[in-house]
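Asker: Each structure below is given as structure tokens.
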Structure P
Amino acid sequence: MIVVDRETLASLPLLTLAAPAIRDAYIAVSDGRANLPPVGYLALPGRNADCHVKYGYIEGDPIFVVKIASGFYDNPTRGLPSSNGMMVAVSAETGAVVGVLDDKGLLTDLRTGIGGAIATMALWRSDAQRIGIVGTGTQARIQIRALAALSDRPLQFSVWGRSADKAAAVVADVADLDLSIETTDDLEALCRHSDAIVTTTPSRAPLIRSDWIAPGTHITAMGADAPGKQELDVALVARADRLVVDLAGQCLDHGEFAAATQVGLIDEGRCNALGAVISGAAQGRRGDQDITIADLTGIATQDIAIARTALEALGLL
């Protein structure tokens, strides 16, 4: 059994290297190649923390993957990252452990960033350039990096957070990319002036109001991945022209769309699978005036895809 440490994995150009595999990971859910058991979820409310266990298999792959991912959201105040975890890759032929990816949450962060960028680019308008980033944590940084790496056009970023200092730190941390990027303390203005918005917070109360969102805007909602989390006003979710999900069962149960589902404003019939949109089997944006929202809760096929890509790049698979 091989253990691969975070430093080794961080040396790989996974934001670009794993993007095709992540795209296929979404399609595999839609075309029936994916086996995705229910996610294990452990809440630690007294510690403002949670843990997810995700596992699955894509038919034809040489491995399946079991992942443990934790989020301890007070960690930044201690000078520690909020996410941690590991992935175990197991041979689909023999059941032997191929490798333990001791990534300490890095692969989850990267596959989430890649997935967010793929969803945003699949649903934004053809002329979209102004990107609003809501939040100032690890995922805000990776969403910026993933969009910058994968986009086919120059982008202009605006970053909002409850703390101006933390928003400035995001801008400083991506300075190596030489982007057009600024901070703002006005969330409403960010929403009104953005072509696409990516939300990355662990908020438990809606941050973005429906009347702030103009026709034609796309939103990729990343933060709500557990019961009780919510970043968008339910009226905005109900008003959207197209709702897209990575996995309907998860999104309507504990994703961004859960709150609107619980009060009867939407149901599964309103939702389109991201994999089907990417493959062309379902329509995403239908026109420049559509408001589109992608609710991404994270699925195990993403973990399989990035673990497989890393192992192949290291010559271990």
Structure Q
Amino acid sequence: MTIVDAHGDRLASAAEQGRICALAARGQRELQRRTAAQPDLFPSRPFDAALLSSVSLAMAFSAPWCTAEELALTGRAVLWGFAVDWQVDHLATSRSEIDLITKTSLAVADGAAAEDPLGRFLAELRDDLAATPGFAGLRGLWREELDRTLTAMAREWDWKTAAEAGAGGRPTLTEYLANADNLAATVVNVAHWIHTGTPGTHRQLPRLVAVSDEVQRALRLVNDLATYERDLEWGDLNAIMLVDDRAEIERRTAAQIDHCRHLLAELAANCPREADYLSRQLGFTSGFYRLTDFWGTR
């Protein structure tokens, strides 16, 4: 390759990165508009501008082939995950409050109206998904993913509450990773694939969910390695707290990422774009957590 060719390749690469960042900038402005309209649901601490920027960047780098309009719904699905996580982990003071969040959210998924800010935000997401051709046949799958996410968040709350009360209750590492739906990654991916996917994508959703769940476990571990100190401060569970040696989590993370690489290579034969989306999601998150994380100050 000549020097001219090398510079041309770098120019093209930088131009593509610039386009992706512009896609993210448009997404951030949309998320800022949404959060500004609902300050009770999205207080500026911890839902600061950096969190919104990070969410938008993650979406743009995961699916750079999408338009800003297509990614707007995905970004809002991510925000819903952050909002419900915040309410369950840091605002709820009783199991009955968490059960009400779950009951209201699943009722919204079934078509009910909602009076609370979190429920209204989910209802808007539901209505936009409902405009997608084929949603009627996919509503059950989307609802199931919502249920899995909410159940996983409630289960973690039970573990934390029992541990704080001195009643034991901390899970094993295997149980903790089996509960990785509390990360709310797969539920977002399902909304994204329903909204942006083709009929062929929709037919592959059960297989995509299975692979997404494995990626979600890898993301859970990547997240925990990066946020251990913050989790100690905030009183959150973390995989490192469940073992005697941090190196065990590092080994488990490397093994899970390698497992995902094999699954994604197999998936690419029939679902190349979806495999690329999950690969880019895992790669972006792995790089992102080397320097920071999504949450702002508490």
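Asker: To test your reading of the models, identify which of P, Q gives 11.4, 33 for Rg and Dmax of the Cα atoms in Å, for residues 120-175 alone when calculated. It would help to have the intermediate numbers written out before the result.
Answerer: Details: P: 11.4, 33; Q: 16.7, 51.
Clearly, the read-out refers to P.
Asker: With helix-only ellipticity at 222 nm (-39500 (n - 2.57) for each DSSP H run of 4 or more, over all residues; to 500) coming out at -25000, pick the structure among P, Q it was computed from.
Answerer: On the way: P: -9500; Q: -25000.
Considering all the candidates, the number was obtained from Q.
Asker: Another question, then. Of structures P, Q, which gives 0.96 when Rg/Rh (Cα atoms, Kirkwood Rh) is computed from the coordinates? List each step's numbers first, then the result.
Answerer: On the way: P: 0.94; Q: 0.96.
Corresponding structure: Q.
Asker: Still on this model: Taking Cα Rg over 2.2 N^0.38 Å, for residues 80-159 alone from the coordinates of each of P, Q, which one would give 1.09? Mind showing how you got there, number by number?
Answerer: Details: P: 1.38; Q: 1.09.
Going label by label, the one that fits is Q.
Asker: I've got another one for you. For mean count of other Cβ atoms within 10 Å over residues 72-79, which of the structures P, Q scores highest? The partial results should precede the final answer.
Answerer: Numbers: P: 12.1; Q: 23.5.
Between P, Q, the highest calculated value is found for Q.
Asker: Given structures P, Q, which gives the highest value for distance in nm of label points 7 Å out along Cα→Cβ at positions 200 and 232?
Answerer: Values: P: 1.8; Q: 5.0.
Comparing P, Q by distance in nm of label points 7 Å out along Cα→Cβ at positions 200 and 232, the maximum is at Q.
Values in this text are rule-based calculations from the coordinates and carry no lab data. Keep in mind that what you see is a predicted model, and the values were worked out from it rather than measured. Cβ atoms are built from the backbone, for glycine too; each structure is taken alone.
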